[in-house]
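K.L.:
Alright, structures below, take your time with them.
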Structure P
Amino acid sequence: MEKKIKQPRIRYKGYADAWEQRKLGDISNIRTGPFGSTLHAEDYVEEGTPIITTEHFKVGDLPNQKKGIPQVSDDDFHRLQGYVLKTDDIVFSRVGSVDINALITPSQSGWLFSGRVLRVRTDKSINSQYLHFELSTERAKNDVISRAVGQTMPSINTEILKQTKVYIPSALKEQEKIGKFFEKIDNLITLHQRKLEDVKNMKSGLLQKMFPQNGEKFPGVRFSGFTDAWEQRRLGELGKTQSGIGFPDNEQGGLDGVPFFKVSDMNNAGNEHEMKTANNYVTDEQLKRKKWKPIETVPAVVFAKVGAAIMLNRKRIIRSPFLIDNNTMAYIFDESWDFNFGKTLFETINLPSYAQVGALPSYNGSDIERIEITIPKRGEQATIGSFFTQLDHLITLHHCELKKLQDMKKTLLQKMFV
C-alpha cells in the first residue's frame, strides 16, 4: 500500500524524517460500547463503576469524578469487562459531535464506556497523547465529519472511524514531545477556564447577596456606612424603553459612523459586558436619508426583544450614541441612576419571565417598564456599581487570556501537524 508522506511547518530540532499517512484502523483497535440490549438505563445504580457517554466530553474534556455520572453495579461491571477503559485510550462520540475526541487519564481508568461511544486503543508504536491531538486538528475532524452518516444527527461507526487518515512521525520520541507540549497548553487552558468560572460564580453569588430578595428592602450583604432601606420602584418610573428600527440589508455593511447594533453583536469579542464594537456602522448621509435618530441618552442597557435570543437573558451597556435594530430594545436611564449600578441591577432581572408567550417570545416596552425593582440611594449605587464593574473587568481579563490560549493552540495545531 502506498503511503503519502508530508512534514509540518514547525518541528522540533533533530527530527527530519517525513511523516507517514496512515489509517486509524491500521494503528489502533476500535470498539463500540455495549448496545441497549446489553446495558439498560434502569441498570444504573447510585454507587458503582461510572460509565462514560457522549454528554461527558462534548467539548473534549472528561469529568475527573464520578459524581453525577451513570454507574453500574459490580455484577454488571464484571459482565462488561470488554468495555473497561484504560489510561491513554481515546474516546469518540458515535452520534452528534462525532469529530470530538477525548483522552482517558488515570482519573477515568477502570471506568466503562457506553454504546454511544467508540473507544480507540493504539498499538505500541503510537503515542496516544500525540494521536489525541492529531485527531483534534481541523483536517482530521473534517475527515471524520465528511464521512459521517446523516444530516440532522451525524453518526459514525467503527468502520468509518477506521478509515480516518492520520499523519504520524516515525520517531516515538517526537510524538511524545508534541503530545507533552500540547498537554501543557491544555493545562493552561483548563487553569484559566477554572479561574474564569470561579470569578463568574463569585459574581453570581454576590448578585444574590448584595441585592434585596423577594420584595425585601435590605440586602443580605452591603458595604459599611450604608444602612438606609432600599426603595421599591418600577423601571418605568426611573427611565424609559425604546425599541429598535428596521435595518434593510442594502444599508448594512458600513465600517464608519454610528454603530447600528444587532442582537448578534453581543457575541463579538470584547462585547461580553459593554457593546464596544458593531458589525455595522451608518454614515451621516444614511442617517439623514433614512431619517434615523441615534439614541443619544447614554449610557443605556440593551437586550433582545423578540425570538429565541430572549431566553439567553443577555444585557449589555452602551456608553456612546447608537442605533439598534427592531429585534432589540434599550432601557434609557434617567438621573436617578448610577449607570454601572443600573447595568448590574439588570443582571439580577430574569427578563425571559416577563416575555409574552406566542409563536415567538417578545416584549413590549410596557412589559419592561412595569417590572418592579428595589434600589438604594445614589451613593450606595455608585459603590455597588464600581465593585461589580471591577469584577466584570476581571472576568473580561480571564476571558481574553483564555481566548489567547485557545487561539494559540488552534494555530499551533495547524503548524505543528501536517
Structure Q
Amino acid sequence: MLQVAKEEKIDVATLLASIANGTVVVPQNNIKKKLRTPKGIGFGLKIKVNANIGTSTRFASISAEKKKLEAAVKAGADAVMDLSTGGNLGAVRAMVIENSPIPVGSVPIYEAACIASRRYGSAVNIDADLIFDSIERHAQDGIDFITVHCGVTRRIVEELEKKKRVAGIVSRGGAMLARWILKNKKENPLYENFDRLIEIAKKYDLTLSLGDGMRPGATADANDISQTSELKILGELVLRARKAGVQTMVEGPGHMAMNLIAEHVRSAKKVIHGAPYYLLGPLVTDIGAGYDHITGAIGGAIAAQNGADFLCYVTPAEHLRLPNVKDVWDGVMASRIAGHAADIARGLVGAKEVDLELSKRRKALDWAGQKKFALDPDKFDKELQKFPQGKKSTCTMCGEFCSMK
C-alpha cells in the first residue's frame, strides 16, 4: 500500500479507503514466492496498461513468449496477461509468473477448454469442476488476476440466437461458454456457482476481472442489448464480490464509434458501482487492420478521459495473427500514449509536468534532455540518429529556418 501510494503521489489513507470501497484494486496473489511490483488500478490513479501475450494452437514457443514478456515490461506495461491456448500451458504460465516483475493475469477457462478438448474430443464437453479446478490451479501458481466470463448467462445467449449480430461473439471465453450453454441447455457454471468462485478468490486474494463475453467485435454491434444486459449482471456480481471482500474489476468493449465512448463509459461506471473499468481499446473503426494499435489508442484515450481505468493494449497484429515482439512494443507504447493523454486531460498530479519538462528542452534544442523525458527514449534516439544532430543544432526538418532557434 505504501509503495502504490508513493507511486501515485496520493495519501495512503485515501488509497486504503478506495480499496475498501471497491473503486481501486491492487492485484497481488497472497501465496507467490516472489513479490511483484504492486500496481493500483482505479479511481484517481494513473491509467494503467496491460499487455496480452501467450501461445496459440498454431504457434507455441515458450522462448518467443519470454521475449514478448521482456518487451512488454521494458516498454512500460503495468501488467501482463497470459492468454495461452497451445503447447504446455502450465510451463508457459510458470515462465511468465517467474519472470514478470509486474502483476500477471490469465484466463483459466482457456486451459479448461484445452483439457476438455484433449480428454473428451471437444471444448463443448467442459464441465463446472474442470473450470473451477483450472481457476484454483492458476491461483495456486501465483496468478494475480483472472478473467472470468460470469455474465454470459443462458438468457442472454438464447436471446442472441434470435437477434443476430454482425460479428456475433468475439470473446473466446464468451464463445466457449455460449456454445456450452446451447449444447447442454444449462446455466453458465461461473454465474450459477459464483459463490464458489468468490471462495477461491478470497483464499488467494485473487482479483476477479469480470469478462465481457458479449463485447462488440464490430462497431455496428456496440451498445446492443446483449452487451448492456451482460453489463447489468456484472454490476450485480461486483456487489456480491465486494460484500465478500474480494477485489473486482469489470472488462469492457471492444469496438465502438468515437461518439458513443464517453457516454458509454460514464454510464457503465454507474452500472458497475464505480469498480475499475478495464477496456480492450475500444477500437473506433473496423477497417484499421494492421494499424489497430492506433484505432485502439484513439478509443482508449477517450474512454480513459471519461472514467476508464485500465487499458488492454491492442497490437498492429490484432485480427491478423499472433503478435511478435515488435507488435508488443508498439501496442504498449500506443496505449501508454493514450493513457498519459487522458491523465493530462483529467488533471492528474504530475502528468502535464513531464510534458512541460520535455517542452523546455525542445525549445533549448537540448536533444539529450528531450530523450530523458520521452515516453520511448530508445525510439527517440533511433530516429534522431538517422540524421544525427550536432550539439544544440537544429534537426533536418527545418534546418536553418528552425523556429526554435
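Nothing in this text is a laboratory measurement; each read-out follows from the coordinates by a stated rule. What you see is a predicted model; the values in this text were computed from it and never measured. Cβ atoms are built from the backbone, for glycine too; each structure is taken alone.
K.L.:
From P, Q, which structure was distance in nm of label points 7 Å out along Cα→Cβ at positions 31 and 87 = 2.6 calculated on?
P.N.:
Q
K.L.:
Given 2.8 as the derived value for distance in nm of label points 7 Å out along Cα→Cβ at positions 23 and 39, which of the supplied structures P, Q does it correspond to?
P.N.:
Computing distance in nm of label points 7 Å out along Cα→Cβ at positions 23 and 39 on every structure in P, Q gives 2.8 only for P.
K.L.:
Matching task: 21.6, 74 is the computed value of Rg and Dmax of the Cα atoms in Å. Pick the structure from P, Q.
P.N.:
Corresponding structure: Q.
K.L.:
Given a value of 4.4 for distance in nm of label points 7 Å out along Cα→Cβ at positions 151 and 199, point me to the structure among P, Q it was derived from.
P.N.:
P
K.L.:
One of P, Q was used to compute mean count of other Cβ atoms within 10 Å over residues 111-118, and the answer was 23.5. Which one was it?
P.N.:
Attributed to the structure labelled P.
K.L.:
As an exercise: distance in nm of label points 7 Å out along Cα→Cβ at positions 191 and 223, calculated from one structure in P, Q, equals 3.3. Which structure is it?
P.N.:
Comparing all candidates, it corresponds to P.
K.L.:
If FRET efficiency 1/(1 + (r/R0)^6) of positions 183 and 239 (r between Cβ atoms, R0 = 35 Å, to 0.05) is calculated from each of P, Q, which structure is the one that comes out at 0.70?
P.N.:
Q
K.L.:
Given -15500 as the derived value for helix-only ellipticity at 222 nm (-39500 (n - 2.57) for each DSSP H run of 4 or more, over all residues; to 500), which of the supplied structures P, Q does it correspond to?
P.N.:
Answer for the origin of the read-out: Q.
K.L.:
FRET efficiency 1/(1 + (r/R0)^6) of positions 15 and 127 (r between Cβ atoms, R0 = 30 Å, to 0.05) computed as 0.15: which structure among P, Q?
P.N.:
Q
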